[in-house]
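What follows are several structures.
Quick note: the coordinates plus some simple rules give every number you see, no bench work behind them. Note that this is a predicted model, so its numbers are computed, not measured. Cβ atoms are built from the backbone, for glycine too; each structure is taken alone.
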Structure 1
Amino acid sequence: MNETLLFGALLLLALTFDFLNGFHDAANVVATMIASRALSPRAALTLAAVSNLVGPLLFGVAVATTVGSEIVEPEAVTITVVMAALASASIWNLVTWWFGIPSSSSHALAGGLVGGALAFGGQATLRPEGLEKVAIALFLSPILGFVVGWLLLQIILFLARGASPKINLTFNRMQLVTATALALSHGTNDAQKTMGIITLGLVTMGFQTHFAVPLWVILASATAIGLGTALGGWRIIRTLGGKFYRIRPIHSLASQLSSSVIILGASLLGGPVSTTHVVSSAIVGVGAAERKSQVRWSNLTDIGVAWLVTIPATTVLAAACYSLLRPILGP
């Protein structure tokens, strides 16, 4: 296949994954805002989409560098491996969206890259240092989400002690700031994963001599995730917005603020985190801080299962996709 056409196919698949990422993860940004009635669903999604578009332009490309150059050995980064990773992650996003399960696009992409590389050349193709960095970011961030959410609500409750119910109006206005910050951090972290994949393709196919993310790749990835967010994944919005407990403005504000701090911090350090799991754990931490009994802990089952099985499932799926693509595209 002509190399330009092959890269075009990779670019299309990568931007499709990015679009699905925004579509799948729209709930992360807007669910609590909608549930607390700070904004209408359409206004909330518009705010999130614009912020997701702008985020990758403001905060660098550290995550893209991690995804694109620190997980798999350079000799194992073939077009077939990359396309297998994208295909498996996109399929997983669609399946979990259909069932309304808030799974992680980050976990899916990481598992896809590992599965494609293993199918290509076995365990020697993986880079332990990069995998350790990714594992720490992906698995530690939900714990931080719970803890920071719990602490923030305690602080807000202390500061707002004795206030009248009218303070909810203030909390709703403040959500315009915290939701924007969350959307900016989400766009920064998640769009960069696609930037890393596209830049991998550019280097692998000889269009670039070294790993550096071009401006057009940043713009294309930011646009795709912004469009996906604008359309929104309503099935998952319902899960995050009301199945844990009845979310009020104070809960929404605290969960958005804690999530944005963790995700943006990870982005600046180059750690690809799961915005889905950070937001989910922050929501639960905030609810537990007020009253443990108000949280419907049983509804965490689907999220917990997705957290555990996404990487193994996409690893196997990517290996299968690689075996299907190799006869067509080569190793």
Structure 2
Amino acid sequence: MTTSDIRAKLIQDWLHDDLGLEISDFQAASSDASFRRYFRVTHPEGQYIVMDAPPDLEDVRPFIKVATLMAKSQVSVPKIHQQNLEQGFLLLDDFGSQNLLDQLNPDNADALYESALDELLKLQINTCTETSDLPHYDDALLKRELELFYDWFAEKLLGKKVPAEIQTSLNQFLIASALEQPQVCVHRDYHSRNLMYRENAAPGVIDFQDAVIGAITYDLVSLLRDCYISWTQPQLDEWIEDYFQRLTAVGLIECSLEKFNRWFDLMGLQRHLKAIGIFARLNLRDGKAGYLKDIPRTMNYVVQVCQKYPELESFYAYLQAEILPIYQDKL
């Protein structure tokens, strides 16, 4: 019996023996880029999701902490009905099997993004940064994330070592932009795969356990410049300006739209470089090659931003000369 089978049996024993649930169906629901897995369980009164987080590989306590925080902020997160910290099991609300990515199309994008941005605004307005006890998206963390691109994508996947002076210049430029922004609660992975579609209800927000206090544009760029789906620039401009107006109206920002767009672009560049590094790591370290197909879209975002800002000229020149000509051959 495999380790996965053993843990599935332990979950069923916990549900039946400890919680007294008569389970009529037990099926794998999904997995993610971490070591967590999810199961859908059916019982006479309905359905739940069980999170399986092996304690030696994952810690469920951050999930519990952030779920409680976001629920208090009126964000639509799953309720935790039962927990088993020793074994790493959580019994959660079932938000269904359709995420926003499954549903999005040009006809419904405006409505679906409006509902997603409604939830984001709740998170940013209602979560107190001073009492949340969340870590800060500080200089060190932002730099470590950028190193994922240099180490896993450029060096390990492509065999290219990005010159130290280019790394230093890029890091300083992007980190300064992130830290000068208003700081709010950041989900940190607020995109179409982590928003569950619920008909006639707010999207269900999941995968929030890595939340931090950070830049106000971070979750916005995660959603609108999604690594898994892209939209035209006129659409993006409209959505960005609408959200800018909402943030201004509630007093979360006091800047020009031009400044806000600059923050958005540069925060997106930091996030997308990190994401490319993670996609490469998932392939090389974890054997999850499927994420490689998301690199071209993400790299396209990187190129678009680099072309807009003179401060990125040296990094863009390096991309053009050393990275872009060869990276597609590795995918």
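For distance in nm of label points 7 Å out along Cα→Cβ at positions 40 and 320, which of 1, 2 scores largest?
2
helix-only ellipticity at 222 nm (-39500 (n - 2.57) for each DSSP H run of 4 or more, over all residues; to 500) was computed and gave -27000; which structure, 1, 2, did it come from?
For helix-only ellipticity at 222 nm (-39500 (n - 2.57) for each DSSP H run of 4 or more, over all residues; to 500), the value -27000 is produced by structure 1.
Quick check on the output: 0.95 is FRET efficiency 1/(1 + (r/R0)^6) of positions 48 and 144 (r between Cβ atoms, R0 = 35 Å, to 0.05), derived from one of 1, 2. Which one produced it?
1
Of the structures 1, 2, report the one carrying the highest value of relative contact order in percent (Cα under 8 Å, 6 or more apart).
Sorting by relative contact order in percent (Cα under 8 Å, 6 or more apart) in descending order puts 1 first.
With Kirkwood radius over Cα pairs in Å coming out at 21.1, pick the structure among 1, 2 it was computed from.
Answer by label: 2.
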